[in-house]
1. Quick check on the output: 1.30 is Cα Rg over 2.2 N^0.38 Å, derived from one of 1, 2, 3. Which one produced it?
2. Suppose you compute distance in nm of label points 7 Å out along Cα→Cβ at positions 142 and 278 for every structure in 1, 2, 3: which one lands on 1.7?
3. When distance in nm of label points 7 Å out along Cα→Cβ at positions 150 and 246 is calculated, the result is 4.0; to which of the structures 1, 2, 3 does this value belong?
4. -10500 is what came out when helix-only ellipticity at 222 nm (-39500 (n - 2.57) for each DSSP H run of 4 or more, over all residues; to 500) was calculated for one structure; which of 1, 2, 3 is it?
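Values in this text are rule-based calculations from the coordinates and carry no lab data. Values in this document were obtained by computation on a predicted structure and should not be read as measured data. Cβ atoms are built from the backbone, for glycine too; each structure is taken alone.
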Structure 1
Amino acid sequence: MDKASGVNIQFVPVVVGGNRGAYSLARAFYEAYGVKTHIISPMIIGPIENSRILKNHIQPDIELPEKFFDTIAKIERNFPGMKKIIIGADDRYAEMLVRLQDRFSEEWIVPYVNEDVFERATNKESFYAACEKAGVPYPKTLVITEFQENLPFAFPIVMKPANSPAYQGLHFAGKEKVYFVNSVEEYRGTYRLMRDGGYSEPIVLQEYIPGDDRSLAVVTAYTSPEDGEVKLIVFGQILLEDHTPTGVGNHLAILARPEDSITEDVRKLIAETGFTGFSNFDLKYDKRTGRYVFFELNGRLGVSNYYVTAAGHNPATYYVDDLIRKVDLPPVVNKREALFNVVPKRLLLKQIKSEPLRKKVKALYQEDKATNPLNAEFETNVKRRAVVWASTINYYRKFKLHPPKE
């Protein structure tokens, strides 16, 4: 049942992965339609544990297609003839669904582009070529396949894998999502670390754009595969990021707000890449030029996707209205303010150095426009509440050990 319109809609939402983003999307489906989401994951971890809005399917061998489709077949047997929509909660699972989408029956909606489009849009090297062609600003970039000592920009630089899904599945000592490198010696050591850790694909080297967490931003867009029109653009200013080695780049606090300067650039990039469905862009404000530069396109909803729901644009309704109900959706650019935050309020205020932003955060809390997606009133399980509380408080320890560097 669509709670807003009263229309009775029969479908089964399925999310692959068990992170905060998976729970956030499940919460979006529950809030819009009152349905439970089926989660397929290798194990039960904090965000998806003891929840009343989830049905967990544990599949330790989830990356083996035959094992994965055993779980899919189980869901099909439980809901014969009913439409099912399946979504990946992170890069690895989104890429897996793109690769396997032709193996699903007609009962399933797999809301992703084909492999060629997905690869061109999400691979950083081809994404920067799209930026260049579309006239969209991006950092000075060099993509290498072997060590290259003479670089076209000065240190410090940023190093990261060109192929995020391939890198995500690797586990090795010293691994970080993104590496900030201050000298040629660190550059050489980081290159060796990535190669010895099993990453054999191209590596992206970029100029470092100065600025703290508040210079960072995220944009979530939805483009209909029905007509190719961009139906939703929601900008978010990052107020605080995770600074632990394996969590760098994870957004902890986001201020959803209007930002008209990025709208046309987003539309240009989506047109240039041919991407449809939900896309998620990482940006940074370059105070030297007064423009936002684009770092990458993620072919999925972000882990912190609930900032979109908090701003009044529930992603679940875009999937359902566009792909199941076949509603003609109007294009929307967000004009509302809302706060997404998973750390203690006091810690967030301590980390924000801008007094106007501190006042904004306090005001949003007073106006009941601040949300932690894991803190839902309908989740009454005592064990779950204890785990959410402990994980929230644990950010004090994380920031003591790994404080922001700038």
Structure 2
Amino acid sequence: MRVFCGIDWASDHHDIALVDTEGKLLARARIDDDAPGLQQLLDLLADHGDSPEARIPVAIETSRGLLVACLRATDRPVYAINPMAAARYRERHTVTRKKSDHLDAMVLANILRTDATAHRTLPADSELAQAVAVLARAQQDAVWDRTQAGNKLRSHLREYFPGYLAAVQPILGGLCSPLARVLLAAAPTPGQAARLTKVQMRAILKKAGRKRGIEAEAERLHTALRVPQMRHLPLVEEAMGRQTLTLVRKLDTACTSADELAEASAESFDKHLDAEIITSFPGLGSLTGARVLAEIGDDRSRFADAKALKAYAGAAPVTRASGKSLSVMVRRVKNQRLAAAGYVWAFASLTASPGARAHYDRRRADGDRHTSAQRNLFNRMLGCLHHCLTKRVGYDETVAFPTRPEPVLAVAA
């Protein structure tokens, strides 16, 4: 007799339901989110036939957390069911829209009983690949936080100190650069910035790590910060300057976190066996490669073919057909992190690969907009990556983008 387990998880407790092949409830329980609770779950599964040779599969609405990690460590099939899909299955059991934790656990168990083949188990990624995923995702979050903090600071400066934005615009990195942050921390108001001497400006440049062109840059900033501009009342300007210092500290933290996590991500990624193959692709360095590996993992059985990988990344379109209606649309449901990394990858490959550039230009000539042409290039690159990782070979430009033969016109006799 086969047994299926459904777990409705929460922050401090989890509801368990076990059903057989006929859908009959065999056992139910509520466990705490701690080590004794996990042991209670494992004992319950063992009482119903769980063994190393025949593990009872588990369905749960998340792919993260300590409970999921411990269940995966037992080498059992763990299915992460999308909550939206689980909500649709719930309607098969009740039309009154009632809901309870036990009912949700029952629904998840019955999903495995009836439609296990329509869902996928969590990939059996290596420990190193999981560590890379943690660091790469954290770094990507830090980059997004850095962008958000920079946008907040920029919006605030526009309200009382637009001259500063004009002064730091030529600096590489803009507001996020060390020089812009150190200078703003030293002089957060127009009045304080205008009173900075050239000696103080040179000291600020050296503190920010500037090594060359200090005199010229100090002269430029000294002049730019003295350009007349509209001003708030003195007390209002001082208050806004104090708010700026708070925003600068937040931006400093985000920038430091992004830099440190980028270094850690690249260091872990370079230790992985797939790193050499991934970085052989044009446009993929250690950081972007770490983001790609974090999302596709190193369990090669996860994607049956290249089409599955392309759909997962959102590079393949979606076709909707009904009667005489037929439409091909951009895939919206996708791995957003992999899609974001793919955009950077495709853009960087335009200057690193002649074949990629020619492919992009052909798509543009056929009427595709920039985003569509880049997504099509990402789609092509993903197919090549799947092939290289499966066959354990590096990227080959001549294979990825073979030269098209020139058409030969026949001469009339």
Structure 3
Amino acid sequence: MNIRDEMAIIGDKAAAAAVALARLSSDQRRNGLLSMADRLEERKSRIAAANAADMEAGKKSRLPPAMLDRLLLNEQRIKAMISGLRTVAALPDPVGTDIKQWTRPNGLLIIKRRVPIGVIAIIYESRPNVTADAAALCLRTANAVILRGGKEAIRSNIAIAEAMSEGGAEAGLPADAIQIVRSTEHEAVKELVRLEGKVDLVIPRGGEALIRSVTEHARVPVIKHYKGVCHVYVDESADLEMAMKICENAKCQRPGVCNAMETLLVHARIAEAFLPPMAARYQELGVELRGCSETCRIVPKIKAATEDDWYAEYLAMILAVRVVPSIHDAVEHIRKYGSKHSDAIVASSREAQEFFVSEVDSAAVYVNASTRFTDGNEFGMGAEIGISTDKIHARGPMGLEELTSYKYVVIGNGQVRS
């Protein structure tokens, strides 16, 4: 069987499973997720062994440190993955809820009601926990899911998906509600995203090259973010102790993820006071700084930034630093070089806070907090399916509501249009 036929069969099975899922009650789907969590708990050692094999292969093939970090499933991450399923199971189910309703002068009652999207394909790299997170969110909202992870995590992904499928089947969920694409060939992705009439939505999660490739070949809608070039701007009114804490966390807490800070902007009036101790702290932590000419003057011996550095998503312990004359210049920098993901201001001035929030057009805009909070769990959504920098349908962390569409239910008593 060729790849095209294989993907078509997977698509047909998913479409049938989506119809069956939509007929199940919210409690049935919730119980299915709890059964999946129990099965993952039972299979922890098998999942860990599969992940160890993936990690060993990844090291041999010299995967970069950021990718190895995302690939790793240690005990803490496995527990968090299982906990995430139970958290999603406990969340309110948006499917079937009425967004709003109104009555027309002719007596027609119009109801806008949430419904499942149908079949969602998730294409992702490295992170095997996405297998569980994505499946949980899709099934809670009565969507069938097709999972295609990267070849570097194939053993981990199969172990997780098999456990979840078995747990779901025990609780009465359709056998094909979760399907994993086992082919690691690039052609499989191209065929999957062309399944018009079978797949309703594609969500790619991974590097910019993967997302652009998916978008280029897709014939079905794609929700995406290309990269996370996140900024923290330290205003002249900032509490500098708070700013140091936020800037350290935003860069160093987990540098290989899309909501980590990549560029630090500092107001010129506080640069002399703020940058030397901040740079010293970064250097203690092993962060390589690349600065504008003014930053290099204030903090000697650091590397000079190039134009490319302002666009860079390093996903590593590297940080670009620029001193800006005003908050207006900070906003203009973000507008030119940013990716509309997550950007933060550290400021005491209410005027500065409000200006930044109003002017920065990103999926998440922070005031006096780290950009690292752009995450479905941190936002109280349970596990997220991804972070969108699109403006249509979904933006920012995508939880349950973002995995629904809606339909209009129109109730009359014999009305006809004249």
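1. Working through the options, I get structure 2.
2. 2
3. 1
4. Working: 1: -10500; 2: -18000; 3: -14000.
The value was obtained from structure 1.
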